[in-house]
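> Read through the structures below before going on.
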Structure P
Amino acid sequence: MSKKMKVVAITGPKTTEIVEVTRPIPREDEVLIKIDGCAICTWEQRVYTTGKFKMPFLGGHEVVGHIVEMGKKVRTKEYAVGDCVAMSVINTCGICYYCRRGEENLCVDSYANLSEDLGMFGPGGFAEYKVMSPHKLWKFNSDLPWEYGTFAEPLACVCTSVHKAHIALGDDVVVIGGGIMGIFHMMVSKLRGAHVIMSEIDDSRRKLAESLGCDITFNPKEKDAVAYVKELTGGRGADVVFNTTVFPEVATQAIEMTGKLGRCIMYSSVKPADPIDLNPDELHNTEKIITGSVSPSIEGFDTAVRLLNKGMINPEKLLHGVYPYEQAQEAFETAIIPGTYRVIIRF
């Protein structure tokens, strides 16, 4: 008789259900993970608030758990039963043009439905168990709180973004937005030796950023953001700008405050995805680089786990709360409150 497990599915706008499904069985080359918890990312928050996705939606990609079973043909000696691991659950095919170039975060099949066998849609982290290939796992130190492990995936996204920015010692870096991704961009940029300026309208988020090492913070509703950044940088503009907000008008500001030879990283999804004005002659004359960053690379994931394991990034102040899966509805309602950082559903 097949064993069962519980999952938390979104079944409509602001509606979750605890559903019992068949527990996955690992193949001989796979590992079975008992999930400890999964954080609610902004993607799941959007699906929850709008219901705009195929239903039932089994979200969850910021996942941590413990190995409970190893397939007979799992050849690596890196893992053992009982190990606490992070999981990279976003699909990578390994054979497309981008995967073969080491840019697996751009895999053409990255949004493959990984919950099809359960009759659902989504990456499948909000569940009691998950089967994974060993190459999609990263091991945590035994003394690291498992809750911190849920931050590996978002931190990996940020490490990938910062890698693209080529920050040099002493560079002036602007982070627009003081949400969890903005805070992580600030923290990782500081590790790279940057002087970091944060633009954020919320006073409590600015104070948190300062307590975690941000050099300068300001409210863009009180100051002209572009003019102030140029004032702080001797009129040059920033060497690097990370836009972690969803607003098209802020994307325009991000480009304008980027100096000659600077790198402007569009990190967030922009909603609505309205076009912005771009002066090609300015690009010609300034040689500034405008690019994006999406999802974590393997290197970014590896870097994130090392930073957490070594205590170089401590996400404690970014953890808002942990809810048992029986209180998933409350967890989602808490997660969508403006100003809230990460909320974890525990299994």
Structure Q
Amino acid sequence: MQKVIVTGSAGFIGFHLTKRLLNMGFEVVGLDNLNDYYSLNLKYARLAETGIYAPGETMFNGGENRHYEPLAFNQLVQSVSHKNYKFIRLNLEDKAGINELFASEQFDYVVHLAAQAGVRYSIDNPDAYIQSNIVGTFNILEACRHHPVKHLIYASSSSVYGDNATVPFSVDARVDSPVSLYAATKKSNELMAYTYSHLYNIRTTGLRFFTVYGSWGRPDMSPILFADAIISQAPLKVFNNGNMSRDFTHVSDIAEGIVRAMTAFSDEKPCYRLFNIGNGQPVNLLCFIETIEAALGSKAQKIMMPMQPGDVHQTWADTANLQAFTGFKPKTRLEDGIAEFVAWYKLFFDI
């Protein structure tokens, strides 16, 4: 049985990928530090979906105000529902702990998704991004160097393109003008991976994610923010007066694309690859809001706002090289993806 470590497994994409890998029969070790950037309740709920419970829990009872004892650091926890899944709470900055985990588990694949997320948050909290995204990724690369793996997949971001006017965005485009520290750390990760691939023959693949949406998403992301405002009839801030577009990509397609990229590689050495992973079809922000309105059966009270620092006008992925190499092409229509998200949203938040 092939063994995979998924960093950020209690996160949005990491949770969906972990479930996909478990269903495919991989042995999976999930890693997350369970920080409080957003609701810990949501993170523990994701873990409970895969059979990892906080101390004293036998099932997830829901509710934003529930009480639980947090999982301890540096202890592997066995899933009660998946014999091929274990989880460890561990900081990426803990180099000794990361190295010890790699030495003991001997992974075949590494999918490194853990990072401090959020473009706007990086403006006021830069230290978190340097520690998690730069130091943390360095520790993962070092662990792969000293405990060789078949393939390292790591998360980059469409934010590296900045406010690029040439669309669709190509991985061959220059990306040396980031407009946020978050974007700068992601570009740094790509450079670090290239260096380690070149120096130590580590097979690495970077995936530049385009705007991901779907069930179990982060509460600071647009789908939940928009749905909350629509349901409560609170003012919904629409930045740049709605004159923005994003390459919205459903999380199920993202998880499938990661698996395809992880298992599809050539024998060339050193092997460094970089792909866009998106829907390849940008959607206007107002159209996205209207799709959520239709699914919820209610209209938003929109307030038009100016452009925010760190934002870009549009994203649009050129995914031709990913499709050619892996045969992967996203297939989820926006209406279907939003319907899936809204169904989960109503159930989870008891609406």
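Laboratory data are not the source of any read-out in this text; all were calculated from the coordinates shown. This structure is a prediction, so every number in the text was calculated from the model and none was measured. Cβ atoms are built from the backbone, for glycine too; each structure is taken alone.
> When Cα Rg over 2.2 N^0.38 Å is compared over structures P, Q, which one is greatest? Each step should come with its number before you reach the end.
Numbers: P: 1.01; Q: 0.96.
Across P, Q, Cα Rg over 2.2 N^0.38 Å peaks for P.
> Here is a follow-up. Taking mean count of other Cβ atoms within 10 Å over residues 150-157 from the coordinates of each of P, Q, which one would give 27.9? Present the calculation step by step, with values, prior to reporting the outcome.
Values: P: 27.9; Q: 23.5.
Only structure P yields this read-out.
> Can you tell which of P, Q yields -11000 when helix-only ellipticity at 222 nm (-39500 (n - 2.57) for each DSSP H run of 4 or more, over all residues; to 500) is derived from it? Could the numbers behind the result be given before it?
Working: P: -7500; Q: -11000.
It must be structure Q, since only it matches.
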